[in-house]
Structure 1
Amino acid sequence: MALSEIVSVSIQAGTVNPARRGFGIPLILPFHSKWTGTEVRTYTSFAGVAADFPETYSMPYRMAAALFSQNPRPSSIKIGRLPAPATDHLLTLDFTDHPSGTAINLSVEEHDGTASTVTVPWDTNIATTLAALDTALEALGGISVAVSSPIVTVTTSTNGQQTHITPAPGTATVCYVRETTGDWDYDDALTAHEVVDGDWYGVLIDSGSPKNIDKVARWCLANKRFFFSGPQYTKPSQFASGEFSAGADYTALLANDSAAGLFTRASRTECPEAAWCGLMFPLDPGSATYAYKTLSGVGADSWSATERTTIETTNHGNHYATEAAVGITRPGKSFGGEWIDVVIGLAWLEARLQERLFSLLVNNPKIPYTDAGIALVVAEVKAQLQEAQARGVIAAGWTVTAPLASAASPADRAARILRDVAFQARLAGAIHTINLVGTVSA
């Protein structure tokens, strides 16, 4: 006789693990035609990205390269697809301060990756010189140019494709470059991608225009994600309310802690914001400051003291520049003015507390509305706060309070709602500036 005929035993796993948000995973959302529809692909190496996007000039290739070139680097990234935009990519070139009598030299990368230097000799005045520049740029093909001296607008003729322009290095050309592309509906695309695969936290896009930065930042604020932007502004003071759909949008961005801008003089092709994200996302959320970081594969910009002040104080942005021969990011803040490590650290803590308490509810037959049941809730909160302390998100000395079961109202007991569980904690913070005073005696 088999023992099972006498004693029947059935064992099943009793633990249900809720899905955990991947705080170390970024999503790249660029326009491309490698697949159709809303699809999110996961990549664990740059080789996988290069297989799908072999064109080295494409923004998916370049952004993924920036992510995977860091040390440490993300264990995985995701790439989605922005549908073909309804408007063209626009660059505004401002020659207000270009010196009279000096030729104009521009480094141009066309939408197919073809790189060239366009040189136009000085001709009488800036207006006639820019008229010649119009002809020289349009001769490249694939773009249209409009001149309203001293402003030149460059439009890439096919929607979704991009042209990249910077003043040619080593020349006397003074040209303030900024992207002024209209709204490409990234927010709608993000909503669609989240439904397909929402296991990502960082957002990167292939546009650096104010209108698109604003829309993505708003989406990330509403959907608890974080957006890394890399706007190209050779004159940072031009990042102002006039570049946005409305002044209120500019004001809202500068109050948004779910997005950050790493301003650069360089072409958007360098993707410094992707490198920044790639370096920081492998680290435990909140455990490291976003300041004083050196980015692999990204050239440091040269900013004057006034320009740095404009980026940090007026634009609420960040920069990557050389200090003591070392490239470093500073100051490490969101557009809203909060430290990025604090924003992401607290988002991580909120998500993990929700996941722990949800797991408690689904992995027990029930949590009784008694002092013992409430103690189970408190224990989970304490366990998560202890982990947050170990990761450097909060400092030691935190407290958790909860009511006695007898203090709950009859209505709450009947509705099975536990209220007034609370904790107090202090941020661990970080030291960014050191003041040292010393005395040396004979």
Structure 2
Amino acid sequence: MDALSNLHSIRADVIEVWDPVSLRYKTIQETIVGLPPATLNSIELLASAIGNDPDFFAAVAAGLAAKAESSQVDSQISTVTAAVALKASTAELASQISTVNVALDGKAVSTEVDAALAVVNTAVALRASSLELASQISTVNTALDSKAVSTEVAAALAVVNTAVALRASTAELASELTTRDSAIAAKASSAVLASELATRDTAIASKASSSAVSALGARVTDVERVVTVEAGVPYNYLEAGTDALVIRGPNEVAANFLGSSAGSQEGRALFYKDVLIGGELLMPNSDITTRALTVGGSSLTSLLAAQENSFTAVLPLMKGFNASGDAELKVDYLNTTLETDWIRARTAIGVTIDDDMFVDGHLAYKTIDSPYWVACNCSANGTISFQKGKHAIVVAKRGGDIAYDVSFPEHPEGDKYMVIISSTEYHTFYRSQSSTGFLLYLRASTNGTVAQGDGSFNIAILK
């Protein structure tokens, strides 16, 4: 029984409690100071007095917490009093206001002042400023200084009139100018003439000389003897002479294509230098005869001698080529079933299967990788009975409680791992998990800390 809970009644002749003031035990009656009035002598009356508000005391506490401390209020009142003491008294203020009013009465009304100022502003706006007037006067003086004296103008006009009298009339001058303009308009401009001359010079420069034309004609005649073009045929011919068609460089003959004088050998090609073939050599209707044939830098004779004898591969073996083009002998996994009593890795630590593996029969093994990071069965005192995980787990019981500190190597998923827990108790849960452990609690049906089962439990944490 929990003596401090309200789940059970307490019955006793005398109940004593410790009094820290008198340092002795006192009865319940001795600790009561005064008795409540008849209106508050029961819990029901007390509840009614506070309006049956379960939050009454919390509200009172919140209201008190929101109030300012008396020392703070006194400080603020003292500050305000000091500030007020520095202010002028109402009598002084009234005296000063009266003085100001008297002075204001002796002044003009603001509307009258505004009207007078408006008249002045209008008059001033119509006048030019002294700067503008000085500038305009300076401009006029400058213009006057640049003018000629009237006597000088008259003398100059007389000279002009005399000169004009000696000139042709404007009508005659206009007629002559018109005649000249018509003649100029009929001529080509110098730019047009220069352009046409440049075009002509360019065309002349691009022409071959007569000697070059004659030599070209002779070469064309010679070429026409070799190149034959027939109407309606989509290809041309290179004609061999009676003896041959010779292909040569400046210093060496490269090939001969035999002509009609070779009899049955007509059309045979004779190559006197190496023939380099970048693509394929197709000869569907003839043979090839050579002193030596090189393929990929190696003699064809040597390459053929190095080849193995022909043979037939029998299933499950098959012939093929690897990614580099080299011939290889491998197992045909598509057309035959692999039957063997033993598969063993040759260089790796094990045999790797990339895809799914389907087993029709039984799958037996000596060892298999555990799916658990840690796993164990543990007794009530924290002793581990069995461990089955990849790593070792440590369990330590806390004294006076069925609680355990569980630790293990750091999990690759941090503290987000999957935990499976079971026990013989009613309640099992864990707290304070980290990447390396957590705190495990077991509880009875009453949430007590005393085991009702044998207290054993199991822990499994997935990888």
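Could you figure out which one of 1, 2 the value 5 for relative contact order in percent (Cα under 8 Å, 6 or more apart) was computed from? The read-out was computed on structure 2.
One of 1, 2 was used to compute helix-only ellipticity at 222 nm (-39500 (n - 2.57) for each DSSP H run of 4 or more, over all residues; to 500), and the answer was -11000. Which one was it? Attributed to the structure labelled 2. Taking distance in nm of label points 7 Å out along Cα→Cβ at positions 44 and 316 as the criterion, the highest value among 1, 2 goes to 2. Work out which structure the value 9.2 belongs to, where mean count of other Cβ atoms within 10 Å over residues 108-115 was derived from one of 1, 2. Attributed to the structure labelled 2. Taking mean count of other Cβ atoms within 10 Å over residues 260-267 as the criterion, the highest value among 1, 2 goes to 1.
Looking across 1, 2, the calculation of distance in nm of label points 7 Å out along Cα→Cβ at positions 132 and 428 that yields 6.0 traces back to 1.
Computing FRET efficiency 1/(1 + (r/R0)^6) of positions 332 and 380 (r between Cβ atoms, R0 = 35 Å, to 0.05) across structures 1, 2 gives 0.05 for structure 2. Can you say which of 1, 2 returns 46.2 when Kirkwood radius over Cα pairs in Å is computed? Computing Kirkwood radius over Cα pairs in Å on every structure in 1, 2 gives 46.2 only for 2. When mean count of other Cβ atoms within 10 Å over residues 68-75 is computed across structures 1, 2, the figure 17.2 traces back to 1.
Any read-out appearing in this document is the output of simple, stated calculations on the displayed coordinates, not a laboratory observation. In this text, all values refer to a predicted model and were calculated from it rather than measured experimentally. Cβ atoms are built from the backbone, for glycine too; each structure is taken alone.
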